[in-house]
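Values quoted throughout were computed directly from the atomic coordinates according to the rules given, and no laboratory measurement underlies them. All figures in this text were calculated on a predicted structure; none of them were measured in a lab. Cβ atoms are built from the backbone, for glycine too; each structure is taken alone.
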Structure I
Amino acid sequence: MGIEYQMHRASVNVSKGYSQIQKAYSAFAKGKTDSGLNHLDKAQNDFATAIDHFAKAEDDAYNKAGDEIGKGNSELDNSIEEWNKGNDDSAMNHYDKAVEHYDNALALMD
């Protein structure tokens, strides 16, 4: 679904979980143990959902990085072909594009 979407969903679920913890503490302070435990269960579920979204974001980033590496490899192949033909300017252009794709892939892995 996309890295940004997954990260947004994860942050929403972390916020929901934190809110449930605040409600649990409030319930415990009022002696409402069952209600407090119920809120803690909800918080646990919210945090688990957030972790799932973080994992999906990571998968999306790796897939996108893989695509960038594939594009970089294609540009590098084109660069080598152009150098073999003696087209130095075109070869450098393809090489620069390859490096740009590799840099994009690395940026996704930070």
Structure II
Amino acid sequence: MIKRILQKIEWKTRRWNLKINLLDIYLHDGDACWGFTLLEVSNNYVPYSLLSFEVRLPNGADRKILQVTNWDFFFLSTPFYNWCRNEDERILWGGATETGIKGIFYKLGNKLFR
């Protein structure tokens, strides 16, 4: 009886992919990053964080300056990145750049994600 219930639960949730981390602290991890992540929710392998900041320190060989590798604030980094990517495509195929507040956000996104 319990085995059948557990099998049903397994079958119903087979496509779910959800991971929740409360706090991760990176002290020169495998990617040579230093930083932290507070309340990370990963849904379908896409991470969203309440607060996240990761940097790579200069090592004299391939990085001459401090490099920010990941940031997130109130779960906004991934949706903002997707919006900037869609704006790039629209500008590429439509030819017209944004003006006003959308233009400011687009320039900010280019600075943050490039």
Structure III
Amino acid sequence: MSAIIKDSNGQLVPPVFKPGVTQVFTVTASSVQSAAFGQFTTAVLVSCSLGHGHIQFGASPTASITTSLMMPNNFAIILGVNPGDKMAVIKDAAVTNCTISVTELL
């Protein structure tokens, strides 16, 4: 896990992560879960391309196009997670294509 530190001037230094396991999904109109994240994973990099999709995190998540976080096309974000959590993905039926990847950050 990465810690927030300050430099010699007292300014916050952004955390530096080591990339871990990556899972890539060709997203469909049905919610699909990832494998569980590792025991030391507390942050993930989620990327979306080829159309927007929706993501949900938890022990046994189900993604929804109405209540889950939307990932815009060509967008990436770092999000905090709990070790052992999973990510679920889904796309709106109107979206032709969508690919979402999740990389564990250590």
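Brief remarks follow.
- Comparison across structures I, II, III (criterion: distance in nm of label points 7 Å out along Cα→Cβ at positions 9 and 33) gives the highest value for III.
- Top of I, II, III by relative contact order in percent (Cα under 8 Å, 6 or more apart), largest first: III
- Sorting I, II, III by distance in nm of label points 7 Å out along Cα→Cβ at positions 25 and 97 from high to low puts I first, with the largest value.
- For -12000 (helix-only ellipticity at 222 nm (-39500 (n - 2.57) for each DSSP H run of 4 or more, over all residues; to 500), calculated) the corresponding structure among I, II, III: II
- Source structure (of I, II, III) for P(r) over Cα pairs in 5 Å bins from 0, in percent, computed value 2, 14, 13, 11, 10, 8, 8, 7, 6, 5, 5, 4, 3, 2, 1, 1, 0: I
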